[in-house]
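Right after this note come the structures.
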Structure 1
Amino acid sequence: MTTQDCRTDGEGRIKCATVSAADVDAVISSYEKYFGYRIIDQGQVSPPQATAWGTPGMAGSRQVVMGPESGSEVYIRIVENEGLPAYEPLKTYGWNAIEITVRDVEALHENLKQSPFEIVGEPTYLDFSDKIYPMQAVGVANELFYLNQVRGNLPDYDLPMARSFVDHTFIMVLATPDMDDAIKFYVDNFGWDQGNAYFVKYSVINEAFNLPEETPHHLSMTCNGRIVNNEIDQYPPETIERPCAPGKLAPGIAMTSFIVDDLDRVKAEMITAPVRLDMAPYHGRRSACCVGNAGELIELIEAT
């Protein structure tokens with residue numbers, strides 16, 4: 001098995017998804033046992049890091065960075081966040097799911113049946129392609145995963161084949177009250193592209209809101225060339241703002257970190273001036289954070 005990165009860091013690459021967790025060890029154990037993930041780095045959130053996130057109350061919190069067996073340098077960061085407010089996956093705006101490429105979704109589905117993960121979507125082909133075969137499951141920190149067996153590229157997009165049983169994040173899923181407005185933030189501020197738009201029968205959304213199973217939902221994506229990085233979902237009017245304690249990260253999937261070629265070219269207003277942090281995923285590179293039009297926390301890390 002190769003242990004090299006699947007690609008180099010470049011504009012728009014997802015580098016890290018950050019998950020808030022009341023019990024960090026339980027999350028680590030679930031990723032190790034059922035995803036084959038390993039610890040890449042760990043420590044405490046430093047005051048400069050917490051300030052850059054706009055969450056000064058996170059300073060001193062434990063953080064653990066984990067990555068796949070394949071060696072792909074795309075991570076999930078678990079941050080200890082005590083006293084998390086009540087939160088239900090798929091009911092709020094913001095980062096709602098981490099989409100990971102997997103080798104065999106049927107085998108993974110069997111493994112997860114007797115696990116701490118809650119299966120919320122059985123393996124099912126999407127309406128518009130037989131190259132994508134996903135299932136959905138919620139982890140012990142209320143973080144939702146789309147576990148997707150990729151069986152080839154789409155006509156307009158390249159999709160990553162898994163190089164380990166559970167490999168790396170390749171799309172982040174954002175819930176928004178206004179799909180076009182949310183996409184405009186990424187296009188206008190980062191120079192990324194809007195991808196194709198679809199109306200799809202979205203089972204996990206329909207079940208979360210007790211909607212008829214045939215109810216369609218509008219979604220689109222942001223991308224760089226043929227590489228998709230975000231799925232942007234228009235959520236029902238019943239969706240609420242995500243509860244968040246003052247000065248703390250949001251519950252569930254709290255933040256997504258992307259690579260950019262040059263922070264100085266980003267037009268979005270940053271929470272603070274760029275900082276340099278040593279641990280993964282930064283490795284001494286400049287980083288800064290901003291907030292998207294759906295209220296999502298976005299971290300940007302320079303490629304070099």
Structure 2
Amino acid sequence: MHNRLHRACFVSLILFSLLGCATDRPMRPQIDGAWWPLAGDPDLGELTGTKQQPVDFAIWQAADGTWQLWSCIRGTNCGGNTRLFYRWEGQRLTDSGWTPMGIAMQADPRFGETPGGLQAPHVVLIGTTYHMFYGDWEHICLATSTDGKTFERRLGSDGKAGMFTEGPGANARDAMVLGLGDTWHCYYTAHPCVDGEPTGSVYCRTSNDLRTWSDSIIVARGGRAGRGPWSCECPHVVPYAGYYYLFRTQRYGEDMQTSVYRSKDPMDFGIDDDRGFIVTLSVAAPEIVMHGGQYYIASLLPSLKGIQIARLTWAPDSAGSR
């Protein structure tokens with residue numbers, strides 16, 4: 001099963017690459033059809049909080065073919081910043097109501113993590129190893145797995161989990177990793193103070209080995225999506241038809257909002273301008289998944305009590321060519 005899955009993932013990556021580079025045609029993402037629920041508000045036992053919410057999450061296929069969903073649950077009774085990871089399992093991506101599997105991971109101060117500070121897992125299968133990037137409230141961290149279900153932290157020479165940060169209080173979080181050629185691009189958000197105000201930006205660092213990372217570059221900020229601390233949440237970059245599409249969230253809840261920007265350059269989606277803006281979607285913390293040649297978009301529920309998914313399609317966009 002593992003070898004078949006590895007071959008299937010390789011084929012999917014080739015297809016993803018072909019779809020992303022086959023033509024230079026500006027497109028517009030759109031939600032296609034009804035949403036269906038994947039996960040709800042979990043029972044955490046003694047750690048259950050009365051106001052807890054499943055928020056930023058990741059979806060991937062494990063080595064045994066099952067689908068995994070890990071979400072940051074905030075507002076729990078775990079202490080500190082109240083956040084931990086919980087997981088669900090599904091047999092098919094298109095199934096509703098995946099099976100709750102329990103608490104998957106909690107912050108560990110022994111490794112330099114902020115108590116209750118786990119944020120936004122993101123998983124990438126590289127070769128036969130699953131890599132889970134996540135935030136610990138201050139740093140972007142990495143854990144690995146061979147089965148796609150049980151992960152172990154990869155520690156640095158200092159014995160800590162953090163790989164890099166934007167500084168104390170900047171809350172580096174929401175990592176998403178994309179391989180382009182032989183270089184890995186890690187997109188994430190943080191909100192250090194600029195001119196005395198917490199300012200949200202989308203950052204990117206690159207690496208050839210997932211150990212040594214470049215200095216950070218701001219690849220998106222401001223424009224109609226704003227410059228506030230939450231204006232660049234959950235960055236997710238998708239290559240398609242010769243362009244790169246950045247999904248960045250501004251709001252969760254009933255008025256949830258994600259702005260989509262398009263660019264030829266994966267390191268420039270516009271700083272304090274809207275050159276690349278194409279559409280606003282009523283989703284929050286989106287995760288884009290391609291499976292069997294079909295794109296899907298997963299999002300938080302407007303109630304912030306679960307996670308849903310729908311099909312995603314692409315339509316020609318005559319509004320611009322950036």
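Taken together, the values in this text are just the output of simple stated rules run on the coordinates, not laboratory data. Please read these numbers as outputs of a predicted model, since none were measured by experiment. Cβ atoms are built from the backbone, for glycine too; each structure is taken alone.
When distance in nm of label points 7 Å out along Cα→Cβ at positions 170 and 258 is computed across structures 1, 2, the figure 1.8 traces back to 1.
For which of the structures 1, 2 does the calculation of distance in nm of label points 7 Å out along Cα→Cβ at positions 50 and 290 return 4.7? It traces back to 2. Looking across 1, 2, the calculation of mean count of other Cβ atoms within 10 Å over residues 90-97 that yields 23.9 traces back to 1. Thinking of 1, 2, which structure, once mean count of other Cβ atoms within 10 Å over residues 106-113 is computed, gives back 14.8? Comparing all candidates, it corresponds to 1. When helix-only ellipticity at 222 nm (-39500 (n - 2.57) for each DSSP H run of 4 or more, over all residues; to 500) is computed for each of 1, 2, which one produces -2000? Checking each candidate, the match is 2. Given that distance in nm of label points 7 Å out along Cα→Cβ at positions 66 and 242, derived from a single structure, equals 4.4, which label among 1, 2 identifies that structure? Computed on structure 2. For distance in nm of label points 7 Å out along Cα→Cβ at positions 34 and 282, the highest value in the series 1, 2 is held by structure 1. Computed over structures 1, 2, relative contact order in percent (Cα under 8 Å, 6 or more apart) reaches its largest value in 1. Name the one structure among 1, 2 that mean count of other Cβ atoms within 10 Å over residues 74-81 of 25.2 was derived from. For mean count of other Cβ atoms within 10 Å over residues 74-81, the value 25.2 is produced by structure 1.
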